[in-house]
Structure 1
Amino acid sequence: MRPGLMQILICVAIIALFFGAKKIPELARSIGKAKGEFKKGLEDGEKELEEMKKEEEAAEKAAREKDSAEAEKLEA
């Protein structure tokens, strides 16, 4: 459910009363920076997970190839 215009205006008015009109731009900048850092952290975490997944797949592939080579040696 999305907030309506009246709800947004009430929230802005409460924030203005609570923080003061001069602090709102500073607060907005801080929120924007925090959002950017959070997004960057999520992206870095996703990249790290992908790298770990690739490394694990490579290790499994190497283990399978080693097992295949050992099996061939035993057969020969």
Structure 2
Amino acid sequence: MPFIRNTIRELRAAQSMTQQELADHIFVTRQTVNAIEANKYSPSLEVAFRIAHVFGVPLEQVFQYDAPRSLRSHSSGND
């Protein structure tokens, strides 16, 4: 199970946007968008911000991080 999930497919569908259209907006290939949506590739921080900007939502609405249990159990909450 990937640690980083995303809602790109849902955000695209809500705006009737194709993978190619998103790719054109964020300056990557359609194949890259497909890989990101399938959680097979994590985009750079810059590309992640571009995606959020295209949809007009916060980065946290596009990408969610699920920390592995080992990290959660070691977290002291004193960050």
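Only the coordinates and a few stated rules stand behind these numbers; no lab work does. Keep in mind it's a predicted model, so treat the numbers as computed, not measured. Cβ atoms are built from the backbone, for glycine too; each structure is taken alone.
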Kindly point out which one of 1, 2 the value -14500 was derived from, the read-out being helix-only ellipticity at 222 nm (-39500 (n - 2.57) for each DSSP H run of 4 or more, over all residues; to 500).
2
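Suppose distance in nm of label points 7 Å out along Cα→Cβ at positions 49 and 65 works out to 2.8; of 1, 2, which structure was it derived from? List each step's numbers first, then the result.
Numbers: 1: 2.8; 2: 1.6.
Among 1, 2, the structure yielding 2.8 for distance in nm of label points 7 Å out along Cα→Cβ at positions 49 and 65 is 1.
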Candidates 1, 2; semi-axes √(5λ) of the Cα gyration tensor in Å computed = 59, 14, 5; producing structure is 1
